[in-house]
Structure P
Amino acid sequence: MDASVSLRELMRIVIVGHVDHGKSTLVGRLFHETGSLPDGKFEAIKAMCERRGMPFEWAFLMDAFQSERDQGITIDTAQIWFKTEKRDYTIIDAPGHREFIKNMITGASSAEAALMLIDAGQGIQQQSRLHAFLLSLLGVKQIAVLVNKMDLVDFAEGRFREIERTYTDYLGSLGIVPTYIIPVAARDGDNIVNQSARMPWYKGPSLVAALDSFQPAAPLSELPLRLPIQDIYKFDERRILAGRVASGRLKVGDTLVFSPSNKTARIATIESWSAPARDRAEAGESVGITLDEQLFIERGDIASHVETAPMETNVFAAKLFWLGKTPLHLGQTYRLRLQTREVNVIVESIKCLYDPESFSAVASESVGRNDIAEVVLRSPALLALDGAADNPRTGRFVLSDGGNIVAGGIISLEGYPDQRPMVTVRSGNITAVAHGITTAQRARRNGHAGGVLWFTGLSGAGKSTIAMAVEQELFRRGFHVFVLDGDNVRRGLSANLGFAPEDRAENIRRIGEVAALFAESGQIVITAFISPYRTDRQRARLALEGSDATGGFHEIFIDADIATCERRDPKGLYLKARTGEIPDFTGVSAPYEAPLAPELVIDTDALSVGDAVADVVAYVEARFRRLE
C-alpha cells in the first residue's frame, strides 16, 4: 500500500433511519458518486437485477445476506469503506427494524458521527425518534439529518422546512443540535456530491461536503492509559501480564497502578508474541509487560498511570438498553462484563424508564425488552471505572444472565465519589497502644456503654434538630453524649474539604473514625450528616466494629420525602439547586442512597419533633443499658 494512502485519516460514520427510508440506496449511490466502488461491482449488481427482471437497485451494495434481499430489509450491521478527497470513511449501516435494535446499538457504539435518514413523504416516524434517542445516549453529537426521497414530494421546500422544524425541535429536547439538515434524492444523486439543480432553494453543503467537515474523535492513544489485564503467564522467573491496550500509551520505566488493588510497580519490559522486546506500546496493541517487582495481579485488573487512574467505586449509575426476554426487576443480580473483568452486580434502583412513545422519563419497577432505562448498579467489590463521556472505550459494559447477554449500557459516575483515597493505606510502622482502662470499666463508671447513633437523611429532614434535642434529653438523664454535625466538624477537622463527591466521602470517613474513638471512650455519639452513600455509612460502621466500643453502631434514618424537605428549606438551598446555582446537591442533582435496613426509622413527615425525640430516647434507653 502507498504510504500516503496508509496515513490518510479514517472516520467511522453510522447511518440510521426508519425501515424503507432508503439507507442502503443512499450508501450505494454515495459509493458510486465518490468512485469508491470496487472494480466490476456496479456491473455485477446490474446483471443480477437484469436476471431478476427488476430495476437497478443500489441497496444491494449494502445488503450482505440473501435473506435481506428476499425480505427487503437490513438485519445486521454492514461496514463498507469509501473515500473522498479529504479522508477515508467506514460507514456502518445499522438496521431500522425495532426487532434488530441490538444490532443498531452495536453499530453506533463506535461511531464518531451519524447520518439520520427521514423519508420526505412519510415524515418523522417512531424509529426516527428512537434512533435519535439512542445516539444521544451513546454520546454521538455530530449528526447530519438527510431528508430523502425529495423527488417524491416534487422537491417542495415547504415539505422540507416542515420536517426540518419538527425534527430540530425534537432533537433539541434530547440536547442534540443537528450539524446539518440536507434535502436529498439518493436514487438520483441529488445533493450527494454536487448541489442539486432541482433544489436551488437549498444553500447548504452537499452530503460529502458535510461529511468532510465533521471532526474526528481524539485518537484512543491520546486518552489516559487503560490496560485491562487479560491473563498472567509465567516464563522462567518472569511473570508476564498480558492484555490489549484499550487507550493511552505506555513505555518501559513508567510507574503503573493496578486497580482496584492499588498496587504500584514500574514497567521493566514490554514484550510481544514472537517478536523482539520493545520500549513502548499504545492503544490497540496486544502486549505483555513485566514489572520491576513481583506483584500478585489478577485477570480483570486495570493498569494505568498513577496520575490518571480510573475511579474506584462499588456503585454507579448507568443508562442501559434491555435486550433480555425476561424483564429486569429491582433487586435482581446479573453478571457485569467490563473489559476483562466479570463480577456480580445487583440492580439497586431503577431511576427511570424512557417512554418509547414520548421519550419522557417515567417511574417504573421493571424494564422490558427493547426498553431504555437509567438504573443504579452495585457490586460487592470495588470496580475500576471510567465514565463513558471520559473514555468511550472503557465506559461501556454489558450485563449477562446465565451466559446470555441481556443488556448493554454506558457508565455515568456523576455525583459518586472516588473511593480510592478511602481504601488506600499510606501509613506504616504503626503499633497499637493498649489503654490501661477497659471499656467495661468505662461503662460501669458512666452507667452505659459507648456507641454511635448515626443519623442520615436528606437536607431538611430534621437530623440536626432532632440530634440536638436528643442530646439534651439524654444528658438530662445522665448519659455521656455528644453530637457531631456539620458545623462543629467543618470548622476544624474537615476545614480543608469542599463539597465535591470525593470531599464529602472523605468528610464522612473522618467523622466515622472520630465517632468510633468517642464511642470507645465510653460516650454515646450522635452524628447528624446527610451521608448520602451507603458505602460511606458502612465504612463508618466497620470503623466502630474495629474498636472496643460495646454499644454498637445504630443507623437511624430520619425519613422525609423531597417535597417535605423543600417546604422546610429555610435557606433556599433546594431552590438554588433547582436553578443550578448549587451543583451536586443531594436529592436534586446528586444521589441519596436511603438505608436498606436501618436500626431505626424516624418518619418526620408524620411525627412532631417531640415525638421523634421520644422515640430515639426510648430506643437508647432500651439498648444502652445502665450498668450497676
Structure Q
Amino acid sequence: MNRIWCAIACLLTCTAQAQEPQNERPAHFVPLQTGFDYAMRKVDIPMRDGVKLHAVIMVPRGAVHAPILLTRTPYDANALTANRPSSRMIAMLDGYDNASDIESGDGYIRVVEDVRGKYNSGGDYVMNRPWQGPLNSSGIDHQTDTYDTIDWLVHNIPETNGRVGMLGISYDGFTTLMGLIHPHPALRAAVPMNPMVDGWMGDDWFHRGAFRQINLSYVYEQEATHDNAEKWWETHYDDYTMYLSAGSAGELARTHGMDQLGFYRKLVAHPAYDSFWQDQAVDRKLAAEPLTVPTLLVHSLWDQEDIYGDIAVWKALKPKDTDHRVFLAMGPWHHGGEIGDGSMLGDVHFDSDTALWFRRHVLRPFLAHYLKDDAPPLTIAPVTAFESGTNEWRNLPSWPAGCEAGCSITPQKLRLTPDFSLVLGGDAAGGNSALDYVSDPAHPVPYHPRPMHYSEDDGNFWHDWLADDQREASTRTDVLTLQTPPLTQPVHIAGEPVADLLASTTGSDGDFVVKLIDVYPDEVPIRPRMSGYQLMVSADIMRGRYRQDLAVPHPITPGQAVRYRFSLPTANHVFLPGHRIMVQVQSTWFPLVDRNPQTYVDNIFLAKPADFKKATISVMAGGADGSFVELPVVAAK
C-alpha cells in the first residue's frame, strides 16, 4: 500500500515539474466595444513636412453626415478622450476642454490631436509656436498643421458631412485662433474659449511687464519632457514662502535647471514689449487677416489665467465684421469654467448654473447652425453677456453696451479723496494731497490668504482667487483702501475701467496694482458668509518702468509725481443699492507676480537681494488732477 502511495506522489510531483506556466496575456488584445455608443480610432496624421501628429477620433454609433469638432492640444489627446473610462462617449469626454454634454449628445464626431512635439505626436515643440514670419522661417506652424489635419479628416472619415468646427480652452483656444489664419475651406466654425492671445499685455506670462512667476511650474513641466513626465518640485508647502526665500523669479528658475528650457530663456531675454512679443500677438495678426470663419469668442469675467485675450480679439475682429460672423459670450466663470458647473465662483452664488445655460442657449445653437445639415436658424445675439450683481443674462447688440437698446456708456471718474473716500462723477473740489504707504519687498501683499499651494492636487483656490474676499488686504498698511458711502442707486458698469494714478515713489522703479471692489452690505441674511464681502470686480497691475513706453523701460525719478494710466479687465457688473464701491491700491501681488526691487535694474529676473528696498509711495488724491478710476457707467438715454 505504501508503495502505491509513493508511486502516486511521485507521479504528481513529476507531473507538476513537467508543467511550465504559460504567458496568460495575448500577443494582441482586441477590446470589445459591443454596446458602446461610440467607436474610437487612433491615427497618426501626416503633415506636409512628413511629421505625423497623433489624433483620437470618436465617432458616435450610427453617425451619418456628422460634423467634426476638432481640438488641437499640448495636453495629451489620449487622456482628454478617456477622462472616465466608459462605454458612453459623454463620460469619456468629461473633463478639460470638452463641453461633453453638447459634443457627445448632439452627434458630433470628436477629434482631439496632440500638437507637434507633445505626447504621441512627432516633431519639435515650441511654446505657442509663432506663425510663419519674423519669428518662424520653418515653413510650418499651427496654421499649416491645422490645415493639413482638417484636410486629412474630411477625406478619411466616411461618416462626416465635411464640415469642421474647432474649439478649445486656453492653449487650445490659441490653436483654435491659429486655425483662422488662411483657414481650410471645410472649417466652418470656431469657438476659442479663454485663449492665450498676448502673453505680455495681459495673458499668461506678463501683465504689462509684471512677470507672472506663478507660471514657472507650467513652463517647467511643459518643456522639460515630451510627455510632461518631469514634475515641478517645491521647497516649501506655502508658495509665498517658497518664492520669497528664492529671492527672485530668476533665481528660483535657476535652482530648477530652467536655463535648459528654450522658452524660459526667451522670457528672460524679452522682459519688455519688444518685437518678440508684438510679432506674435494673435489679435494683431487676426486684425490684418481676412475674416471668413464664423467665430464665437468665449470670455470668463473672472479668468485667472487669460483674462486679456478674448476681448483683445473681439476688438480686432469686430470692426471688419461686415457679414456678422463674430460673436461674443461672457460669463461669471474662472478659466474654463464654462464647461463645468457655473452656479457659483468661490463664495459668490449666481442663482443658476450659468455655464449650463451658456452651453444650451449659446454654444449649442451656434455649432448647430454652422455645422449641421439643414442648419436651424441662428437665434443668438451678437453679444451674450452675464450681468453680475443682478445675475441676469443680457442679449446685446455690441460690446461694450449696457443694455439691449436705449442706453449709453458714459465714462465717469471715481475720484480718490484725501479722506480715503471715493466720489463718483461731479466736479473736483479743492486741492490734492498725498495718501502714503510703504511698500516693503520683504513683506509683499499676498494675492490669496496663506498658506497657498498652487497645485492641481491641492484644491481649487487657484480657480477662484479672483473672487476672493479682499478684507485681508484692506487691513494692511501697505494697501490704500478707499470706498464710497452705501449706494442709494444702482451703478452699472460695462467695459474696461481705467486706472489713472498720479503718484510718486522714493524708489527708482515700482509696480501699481489697482483693484475695483464691490463691498456687500454688513448683513446679508440669505447668505451670511457674504456679509461685508469685498468682491473684486476688476483688477490688474502695471510695472512702473513701462509707464512711458511698453517696449523701452525707463527708471522712475524718485520723488517726482507722474501719471500711471492703464486699463483693467472688462466687467459687466451692477453695484446694487446698499453696497459700496471700493478701490485698493498696492505695489505687490505676491507670489502671483514677481517682486519689483523698487530699485531700477536692467533685468528684474536677475535682481540681487541687495536690489530689493523699501519705498514710500505717495498717491495724490483730490483736486482736478488727482488720482481716479474711470468707470464705463451705463446711463439711460
Structure R
Amino acid sequence: MKHIASRSAPFLATLLLTTAASAFAQPPARVSPMMPDVVASYDQVRPEADFVKRVAMVPMRDGVKLYTVIMFRKGTMNGPILLSRTPYDAKASTARTPSLRLVDVLPAIDAEFVNDGYVRVYQDIRGIHNSEGVFVMNRPIAGPLNATGIDESTDAYDTIDWLVKNIPEGNGKVGVIGSSYLGFTTLAAEINPHPALKAVVPESPMVDGWRGDDWFHNGAFRNPNLDYVVGQTTAKAESGAAVPVGSGDDYSRFLAAGSTGDYARSLGIDRYPFAQKLFQNPAYSDFWSLQAVDKWLAARPLTVPTMLEVGQWDQEDSYGAPAVYRALEPKDVNNDMVTLVIGPWRHSGANHYGYELGALNFTGDTAREWRTQYMKPFFDHWLKGAPDPHTPPVLTYATGINKWEASPRWPMGSQKPLYLGTNGRAGFNRPEAAGHDDYVSDPAHPVPFIPRPIDMGAGDQWKPWLVRDQRFVSGRPDVAEWTTTPLDQPVHIMGAPEVDLFAATSGTDSDWVVKLVDVYPNDVPEGADQGSKPSMAGYQLPIGIEIFRGRYVKSLAQPTRLTPGKVEHYRWALPNVDHVFLPGHRIMVQVQSSLFPLYDRNPQSFVPNIFYAKATDYRKATQSIWRGGATASSVMLPVVP
C-alpha cells in the first residue's frame, strides 16, 4: 500500500528561476539559449540561502510539459545530475522544511549528494500534481498495451536530454534514483536510455503487479490498494482524496461489505478506471505479463550500471528487485554492471533510519551504512569519475547475526527441504509414511494478518507488519504449524525459500498462506546474541510470508476449479532473505488459508471472478496439508555452509 505525500500548492505554468545571483560572489551562470526567461522568484528562497532552486516546465516530444525542480548548492559547477521522477509531488519533495539550508529543504537522503556538488532534480511524471498530460497508473511501455508512442522511458529520455542542455552547472552525466513507484520510473529510464544516463539505483521497484508487487500476490488481491487508487487518480492527486470510511477496524469493515467488488461499489471506487482494470484482470493475462518490467529489461541490452535494492521485509514490493536481477544478471558478463542489495528494512526503509524495524534492533544505522558506503560511491564512480569502489555483485545483510555480506551471485544457498512431519514436528529428514493434517477454513472468520483492531492506513501498523510476532495466531484451529526441535547449530539461508506444498480442499477453490518463522528461545538474556533483548523471549519472527491462490495451480493465466479432495502440488517462492537461525532457536512453518483484510477472501467455492463473489459463494472448507511419502510437503531452504 502506497502512502501519498502531502499535497502541493497551485500549478505553475512556466519556468521559475531563483538564483539571487547578485547576493553572492560567483560568476554569472551560463544560460542556454533554450532556457526560458526568468519571470518570478520563489518565495521561500532568499538571497542569503545557501542554494539555488529552479522550477521548469520541461517539454516532452509530444508537447506535454512536466513540472521539474532543480536544486543545488551555490557555487556548484561541473556537478553530476541526480534525477527522481515521482508521482508523489515534486514540489513537496523539495520543500520539506522552509529553510535557507539546502539540507533542510530536501529529503535527508539527498544531503550526501548536494553537499558533494550534485545537482538534485525532482520531476512530477505526466498527468499528476503540477505536470501536464494524462496520468496512467504504471504506464506500460510503448507496444501492445500502449499505442501512443509515449511512456515513462521516452519521458525520462526527453527529460535527461533537456537537463544536460539546460543546466550549465552540470557535467553532462545523469543518474536516476527512486523507490517504489519511483523505482518503476527509474527502471523505465534504462529502457532505450539516453546516452547521458550513466547509472541507476531502483529501490523497491514496482515490477510485476500480479506476481508479487502491490496489486496482487500470486493472484490474491491486496485490499489496501483501493485507497491508493482513489488518492492517486483523483484530481491529479491534489485533492487529498481518500476512501471516505472514517476510523475503525478494517477487518470488520471489509468483512461486512462482502466481496472486494461489493466494498468498491458501496464507495464508488468501481468507477475509477484503474480499479476497473484491476477487477477485469484477476488472472495473469497479457494485461499483466506484457507490462512486467523485468520482461521489458530481459528483452534489451544491458547498458546502464544498475544497483537494485529491496528490503528483506518489504511489505509492498518484495518481488521486483530480485526479478530484475534475474533478468539482467545473465547479461552482466563481467559481473560488474548489476548489483543486488537486500537490507533489513521495510518498504523504502533504505531511505530512512536503519537502526531497528518493529521489535528488531540492529548494530547501527544499516540504511545510512548502505547509502554512504555503497550507494554514493557507486554514483560517484559512474557520474564523477571517482575511483572504482568495486561494488560487490550482491550485498545482503545477514539478520540473526547482524552483519553485511558480499557475494558473487544470488542466490548463494542450495535448496534443502525442511519437511512437515507428524505431531507438528518439522525436520530435515523426509517422513516415510504419508499422512495429512487438517483444519477448517471459514471465510466468515478469516485469519487476520495483524492483531485487531486493524487500520491499514496507520504507518505504525503497516510498516513493520512483516516482523510482527506470530504468537497472536499460533494455536488458532485454522492455522496449522510445524516446528523443529531447538537447533544445535546455526542454519544460514541466502536466497528465496520455496514452498513445496501438497494440499487438498473440500471446496473448489482455496488460498494457501505459508509463513517461515524463527522461534526465539523462551528465555533470552540480555546480549545473548546480536540484536536480542529479553522482550524477544519466545518471539515468533516471520522470515517470509507469501500467499498463493489455488485456482492458478495449473496456469497463472487460466484459473481452474479445484476438485474436492484431490491433492494438488503447489510451488511458489517466499521473499528473498539472508538470515541465520541461531542455535537454541527453532524453525516453524505455519499454513493457513486467509490473511485478512490485507488480501481479499477466497470464497472457497469456484466463481469466475472473485471480485464479484456473492454472499452464498463463501463457504467453509476442510483443508488437508499432506506430509511424507510421495506427498511430502516442505519448505525448501537455501542453506549455505
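Please state which of the structures P, Q, R yields 5.1 when distance in nm of label points 7 Å out along Cα→Cβ at positions 178 and 258 is computed from it. Walk me through the intermediate numbers first.
Numbers: P: 5.1; Q: 2.2; R: 3.9.
Structure of origin is P.
Comparing mean count of other Cβ atoms within 10 Å over residues 226-233 across P, Q, R, which structure shows the greatest value?
Working: P: 18.1; Q: 12.4; R: 21.2.
When mean count of other Cβ atoms within 10 Å over residues 226-233 is computed for each of P, Q, R, structure R gives the biggest number.
Given that Rg and Dmax of the Cα atoms in Å, derived from a single structure, equals 25.3, 85, which label among P, Q, R identifies that structure?
R
Comparing structures P, Q, R by distance in nm of label points 7 Å out along Cα→Cβ at positions 90 and 282, which one has the largest value?
Largest calculated value belongs to R.
Every number in this text was worked out from the coordinates using simple rules, so none of it is lab data. Since the model is a prediction, treat every value here as computed from it, not as a measurement. Cβ atoms are built from the backbone, for glycine too; each structure is taken alone.
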